[in-house]
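The following blocks contain the structures, represented as structure tokens.
Values quoted throughout were computed directly from the atomic coordinates according to the rules given, and no laboratory measurement underlies them. For clarity, every value in this text was computed on a predicted model and none was experimentally measured. Cβ atoms are built from the backbone, for glycine too; each structure is taken alone.
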Structure I
Amino acid sequence: MKLNDISDDLLNSGFVLRGVFHPEPEDQVPDLSSDQPTQSVIMVGNVGSGDFWNAYKQSDEFLDAVSDPMDSWTKRIVAPIAAKAQGEVLFPSDGPPYYPFQKWASRAEVLFPSPIGLFISPEWGTWHALRAAILLPVKIEIPHAVSEDPGSCLTSPCLDCKDQPCLKTCPADAFSIEQGYDYLACARHVASDEGVSCSSAGCLARRVCPIGQEYTLCSEHAAFHMSAFIGERKRLGEI
């Protein structure tokens, strides 16, 4: 199966092929269940809301309000695509132990660390997410040589951003270069009466970033993730 065929199957289901890499031992990519070594890893995700959110809203998982609806839907859709390609699939929620999806993403495409701790894409900003990794037993051709060293010919858009509004906008002061991301401060604010602008429209620090503005999540999509974030914090008794 060609890479374009896999990409088309993903696009038709609301997902995007984020990138491909040939794993090295230090990438900690497992072998396939048949004990065959994994020769190629295809990263699967979404960019912005668009087709992804529209497809998800029409899914049985969303309409029936099942537990972990987005993860359940993703697994139901991507697993057959991986099987069709004679591969297997892993998900960020698999674990513990959890697979190093962030490391794999940086191997597969052009991403850079941002001041708020999220990977930033020169095209999409921070409006992207990883949903799955398809493991293949064959070494699939990577279309562009830069994919073997994704950051080799580009620089982070954050280097030219002198004002760094992402560090100044958060009403909970949850981000700093020195301390990183204070997720509990974020959660407490979002769950409070003062956090309505965040809970209803998404992270203000992300929204103020000038990169990838056209991929900003729609309010409904952003509110869904904020609700899941707060729900998990409450389930764990953290807030």
Structure II
Amino acid sequence: MEFLNTLSVPQVLERAAVLVPYKTAVVDGNRRKTYQELNEMATRLAVSLSEKGFRKGDRVAIYMKNSLELVIAFYGLQKIGAIVAWVSPSYRRSEAEFILKNSQSKAVFIFREWEGHDYLGSLDEMKSELPDLQSIFVVGEGQGDGVGRFEELVESRVSWEFIAPSLNVAEDLSMLIYTSGTTGKPKGAMITHTQVVKAGWQYSLGVKAGSEDVFIGFLPMTHSYGCGAILVQPFLLLSSVVLME
């Protein structure tokens, strides 16, 4: 598959939106989004972030449960060339603070609350230790210095045409995936666009999946396996994924 050598991560979604625009891409509870709808939402988020000054190479953390919002945030960030730093939603203050600080994340995407944990309150407590963190984008209600609503990023009117940055897929980073830190501090593995795309494709070869298959997304997408198997693989195959928390 020669096209895999030149495909960037955002082009995975954009390609699917052209080839199968009206096919269901993601199911999250009672919400369904086609590839065209999903791509449009990710583009609106990309434009909103660009208008706020976010640029290619900025590190932005995603600290969220499996959800439609996570998918939109991921592909929107990839469209502007941002580097995603993954933070597991099961992490609490010390673990999350380390990744946010080490990755020099400029912003973080969160849910206001999940499984009884107050993510916004926790981030507010650690902000003094995170000199690079400028913005917190929250799903749900939230107020405070630098806090913005995720919904407003996606629902805002696009005031200018989005111009995607040039990406060198073999060298430009798509994400930072942190190791478990079993014998020491976690280390951020630097993953390029080509590595992400090819990993997603390899998963599909292993399970012999195709465009008519429907994937069950129960693996955490903030993990390397879940990212490749749920965020990338189904979209490369032009198939559908049903998300589970």
Using distance in nm of label points 7 Å out along Cα→Cβ at positions 104 and 168 as the calculated read-out, with 3.9 as its value, let me know the right label among I, II.
I
Match the computed value 1.5 of distance in nm of label points 7 Å out along Cα→Cβ at positions 24 and 216 to one of the structures I, II, and report its label.
II
Of structures I, II, which gives 16.8, 49 when Rg and Dmax of the Cα atoms in Å is computed from the coordinates?
II
Assuming 0.10 is FRET efficiency 1/(1 + (r/R0)^6) of positions 32 and 176 (r between Cβ atoms, R0 = 30 Å, to 0.05) as calculated from a single structure, say which of I, II it is.
I
Out of I, II, which has the highest value for distance in nm of label points 7 Å out along Cα→Cβ at positions 120 and 136?
I
For distance in nm of label points 7 Å out along Cα→Cβ at positions 128 and 192, structure among I, II ranking highest is II
